[in-house]
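Please treat every number below as a calculation from the coordinates, not as lab data. Everything quoted here is computed from the prediction, not taken from an experiment. Cβ atoms are built from the backbone, for glycine too; each structure is taken alone.
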Structure 1
Amino acid sequence: MLQHVWERACRVEGLDHVIVATDDARIEHAARAWGATVEMTSPECASGTDRVAEVAQRHPEAQIVLNLQGDEPELDSAGVSRLLAGMRAEPDVRMATLAHRATDVSKFSSDHVVKLGLDAGGFAIYFTRQWPPAAGEGREILRHIGVYGFTREFLLEFAGWPPGRAERAERLEQLRAVERGVKIRVYMSDHLAQGIDTPEQLAELEARGPQRQ
């Protein structure tokens, strides 16, 4: 699964480096075997964002840092390229993510599917696992894709904040920024890019194979 993510990450336009950040020697060994660059991180990291921040701390030359999660084997390289280009074109954007206009809303009821809404400027108003979203009335509801872009400066600041009440309730890290009034720019992905959160989703992916790009 991780190799699929790494290969798609390498197709993202404009990336200078793709690094696998892990505290697990098994992952390190497997990733190095297919030629990935690996940096080991502390086992004390509470989340993937903390792990990415630790690596970013070692790279002061980085201006924008992307957090691409290892359970996204259908990562939309073109969508991530759009996000990266957007952040470079909009230097005031400190944090960004992806969303998809899903046509099949029958799966929105699952709490594994994160929903979001936008303001008129393309920034997130809310993220939630709830269905229907309490804040979603009268607004288009989009399906969130767990890809994040940060300016390096903001990532290091973000990683130093304690989780907020909404983040703890929803189990969604991005709400740490929303609760503090940080605007998260949302760029659109043309593909659903199904993340793998359950054994059932993994079995479905293995049966059909990752979608082609």
Structure 2
Amino acid sequence: MKIIENSIEMIYPRTSEEWIKEARLIELAARTCYKSEDKITHNSWEKMVKMLKEKEHGAMIEFGNFICKIITDRGVTHELVRHRLASYAQESTRYCNYGKDKFNNEITVIKPSEVLGYEGSAAENNWKYAMEKAEAAYLKLLDEQCTPQQARAVLPNSLKTEIVMKTNFRELLHILKLRLSKAAHPDIRSVMEKIYDVCHENLPQIFTLNFERLKT
């Protein structure tokens, strides 16, 4: 059994040029409404997208696009896919056989971000024990000629999964506002902090949220 932490991998935009390209698409859409395309310059997008964000003109912000691969556990993805204004492609436990060499004949699990207390605590030891038992049961079912889709019945919520999410900037802002709040589950908040940091670093004119984030 392998234990890893959650992570993200940006697919698009990745470079600063790609982030600016999306911001310019937003500006072009907005200026089409007012027929002010003649005012577009190499950096006019900065003032425009900031203004649109401040005025909460979400219809224009929708023209920005975002694609990201998230490596997390299945419990987090159960929450993530509730955001319906996005597209998802997820690692399938029906077809992925973790008993094959391709997966090193083991399952991979995500260590919970903050619910287990200190390293080596009784809670963490109990979690590891449960994960090991789940892995043993899964591999045993495969040995007994069960298919992966049958054997997956014993896999835990902590199972590592990869999910590609495609959405627009408006919906991404909505997701971030909900999942970075103190009311959010700590594991999905941990993922969203990573996404927010990338977005804020590259396009603060849109991705600057005014609330205190809990650090994990």
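Given that helix-only ellipticity at 222 nm (-39500 (n - 2.57) for each DSSP H run of 4 or more, over all residues; to 500), derived from a single structure, equals -9000, which label among 1, 2 identifies that structure? Only one of 1, 2 returns -9000 for helix-only ellipticity at 222 nm (-39500 (n - 2.57) for each DSSP H run of 4 or more, over all residues; to 500), namely 1.
Using distance in nm of label points 7 Å out along Cα→Cβ at positions 111 and 143 for the comparison, can you identify which of 1, 2 gives the largest number?
Values: 1: 2.0; 2: 2.9.
The structure with the largest value is 2.
Work out the source of 23, 19, 6 here, i.e. which of 1, 2 gives that when semi-axes √(5λ) of the Cα gyration tensor in Å, for residues 119-166 alone is computed. Value 23, 19, 6 for semi-axes √(5λ) of the Cα gyration tensor in Å, for residues 119-166 alone corresponds to 2 out of 1, 2.
Going by distance in nm of label points 7 Å out along Cα→Cβ at positions 39 and 151, which of structures 1, 2 comes out largest?
Details: 1: 2.0; 2: 6.2.
Ranking 1, 2 on distance in nm of label points 7 Å out along Cα→Cβ at positions 39 and 151, first place is 2.
Which one of 1, 2 has Rg and Dmax of the Cα atoms in Å, for residues 87-182 alone, as calculated from the coordinates, equal to 13.6, 39?
Numbers: 1: 13.6, 39; 2: 16.6, 48.
Label of the originating structure: 1.
Structures 1, 2 were compared on FRET efficiency 1/(1 + (r/R0)^6) of positions 63 and 159 (r between Cβ atoms, R0 = 30 Å, to 0.05), and the highest value belongs to 1. Once Cα Rg over 2.2 N^0.38 Å is calculated for all of 1, 2, which comes out largest? If we compare Cα Rg over 2.2 N^0.38 Å over 1, 2, the biggest value is for 2.
Structures 1, 2 were compared on relative contact order in percent (Cα under 8 Å, 6 or more apart), and the highest value belongs to 2.
Each of 1, 2 could give distance in nm of label points 7 Å out along Cα→Cβ at positions 71 and 135, but the derived value 2.3 comes from 1.
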